[in-house]
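Undergrad: Structures given as structure tokens follow.
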Structure P
Amino acid sequence: MTLGRFLVRRLLLVVPLLVFIAFLNFMLVRISGQDPTALIAGPTATGGELAMVRAELGLDRPLHEQFLVYIGNILTWNLGQSWVNKRSVLNDIWLRLPITLELLFWGVGLGALIGIPVGLRAARHHDGRFDQLARFLSLLGFSTPTYWLGLVMILVFFYFLNWAPPAMGRISLLMTAPPVVTGSYLLDGLIAQKWDVVQSAFAQLVLPVTAMAIVAAAPIIKQARAIALDVQGSEFVRSAQAAGLSGAVIRRMVAKNSATPVITFVGTELTALIGTASVIEYIFSWGGLGQWGLQAIIQADFMVVQGYVLTLALFSVLVFLVIDVAVFLLEPRAEMHA
């Protein structure tokens, strides 16, 4: 099967999935039990004013008509306006998405760089001291609440040791942001050659990225270890050991055959940790998509909530599509009969 045919088959599966996601997103907001008209019109609004607001928002129409309008708006990139501040939902998404992706990719990337080698080495020294230490650290990372971890890091490294800047955004409040190119202050500062901005942005990144990496590394260590143990117990590895191949060759064999399931798991973690990123953003006042979505949920700003959930769903679908392509390129035979 060629890569083009593979992509066409995957995209044909993605379209109905996206329609289902849009329907689920549409219904979840409407069955939440909160009436946005009362929030918009205010507590002193009369019945006539409430009815007028409902008509203006299209909430007086049958659900199927509302859904068709919603799908039409999505197809024309019209996600509406916030009911709280009247800002365009789509513009806010484009503004805040790079901010969240910066935190997510740095954190999960660092977690993978730590977790994969540790997990593979733990499997290689099964039941040894290193394996026991790796399992303990993985369990510790699993059991530590994210919000508690972030708050403790701020308390220790900012308040007690004064090693980190205050958790108040992505750059010092005394500095001017660089011209927007990528949405990352670190990268935009490098492009603009504003080294003070680069230093400040890097300093602000350290704690939230470290917190994200700790949360990401814990399951990656556990899963990489389990995958490598399974590969080590396979028949071809035992045959290689019986044939007298060197330990370095066998380690390369194990790593190569563990690559596909480990990559798949890391990609799954990337989507699963979006919720974790939202908590970390809120703690460190990061100002990204996660903090924006949490605030919208608290304020019952349904248009923003719909845009937020839809963006997360689209991101997850895109990540899984990229994973499928990576697996196809690594092991095309696995997809021959898919």
Structure Q
Amino acid sequence: MKVLFIGGTGVISSECSELCIDKGIDLYLLNRGKSIRKAPDEAKLIYCDIRNDDYSFLSKNNFDVVVSWIAYTKEHVVKDYEFFRNKIKQYIFISSASAYHKPILKLPIDETTPLHNPYWEYSRNKIDCENFLIEKFKEDNFPITIVRPSHTYDRTKNPLKENYLPFYRMKNKKEIIIHDDGNTLWTLTHSKDFAVGFCGLLGNNNAIGEAYNITSDETLTWNEIAKILSDKADLELKTAHIPSTFIKKYDDEWGDGLLGDKAHSVKFDNKKIKSLVPEFNCKIKFENGAEEIVEWFSKSENQIVNHQLDELMDKIINDYKK
């Protein structure tokens, strides 16, 4: 099977690239080659700035499956459709579980849950992408599969905002911000576990025209997530619980991501992906994933402090206390 990843060296896609190679897939990665994550040696790299370059240089290649990891607007998937239509057997679009109806209608969330998010433009753009692709599947038999990951992480991505900064603040005896009361339930999925479910979709005819959740079944509160990370780092945890609506007054992007996603309790139904890919079974609990994160950020070269955000957090906390 010959597979093209548009992207392929990101937080989620890197582990998928590795597993594809392990499975003997002939894998091509189309990206700028600027990721901190190294592509597998066996993958064929095609260097391209897909936002500015066209795909004409791909005309001599025949791919069975194309996966779009970095399509964020309808314009991006329209470009893919116009070039790859009638040329491939499957097009996999990486959407987002944040596209599901907000406020949450019911738990657990399954693939029949309506898509609607008035709070976050990122999610609305993903919905627009899905709607376009579904239309082309129905009208033109464009062979789509839609994947909806929730919060997927690897060792380089601290779920708390953001990356090294929470550890820096803890080391300096400062409070870290936890939105609202910190008791909303959240699902964190390790990228290695995600890759198992995802790779089972590649070239799978039963997945054509379908959408799939691929998430862990583990749920934790944000307070628990922060405590696990502080314990693993052997640091004292001091928290400031700030309403998401208050945070948005200071930072639209941060606030929208909370109100449109992280401020809502979630739990996902993964029966559909498990029925198609029986080997998918998330094994990495966040207790273990947190150890990888702490180890990564214990290295001096990864201890990059966003001082502007650090100062903003101080201001938010001080203003809220007033």
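Laboratory data are not the source of any read-out in this text; all were calculated from the coordinates shown. Please read these numbers as outputs of a predicted model, since none were measured by experiment. Cβ atoms are built from the backbone, for glycine too; each structure is taken alone.
Undergrad: Which structure, out of P, Q, was mean count of other Cβ atoms within 10 Å over residues 84-91 derived from, given a value of 17.0?
TA: Q
Undergrad: Quick check: 2.3 is what I get for distance in nm of label points 7 Å out along Cα→Cβ at positions 4 and 204, calculated from one of P, Q. Which structure matches?
TA: Q
Undergrad: 17.3, 54 is what came out when Rg and Dmax of the Cα atoms in Å, for residues 172-275 alone was calculated for one structure; which of P, Q is it?
TA: Q
Undergrad: Follow-up question, since we're still on this one. For helix-only ellipticity at 222 nm (-39500 (n - 2.57) for each DSSP H run of 4 or more, over all residues; to 500), the calculated result is -10500, so let me know which of P, Q that is.
TA: Checking each candidate, the match is Q.
Undergrad: Moving on to the next point. Suppose Rg/Rh (Cα atoms, Kirkwood Rh) works out to 1.04; of P, Q, which structure was it derived from?
TA: Derived from P, not from the others.
Undergrad: Suppose you compute mean count of other Cβ atoms within 10 Å over residues 116-123 for every structure in P, Q: which one lands on 18.4?
TA: Label of the source structure: Q.
Undergrad: Thinking of P, Q, which structure, once mean count of other Cβ atoms within 10 Å over residues 124-131 is computed, gives back 13.4?
TA: Only one of P, Q returns 13.4 for mean count of other Cβ atoms within 10 Å over residues 124-131, namely P.
Undergrad: When distance in nm of label points 7 Å out along Cα→Cβ at positions 20 and 236 is calculated, the result is 3.3; to which of the structures P, Q does this value belong?
TA: Going label by label, the one that fits is P.
Undergrad: A value of 29, 11, 4 was derived for semi-axes √(5λ) of the Cα gyration tensor in Å, for residues 212-251 alone; which structure in P, Q was it taken from?
TA: Source structure: P.
Undergrad: Next question, about the same structure. Out of P, Q, which structure matches 26 when relative contact order in percent (Cα under 8 Å, 6 or more apart) is calculated?
TA: Only structure P yields this read-out.
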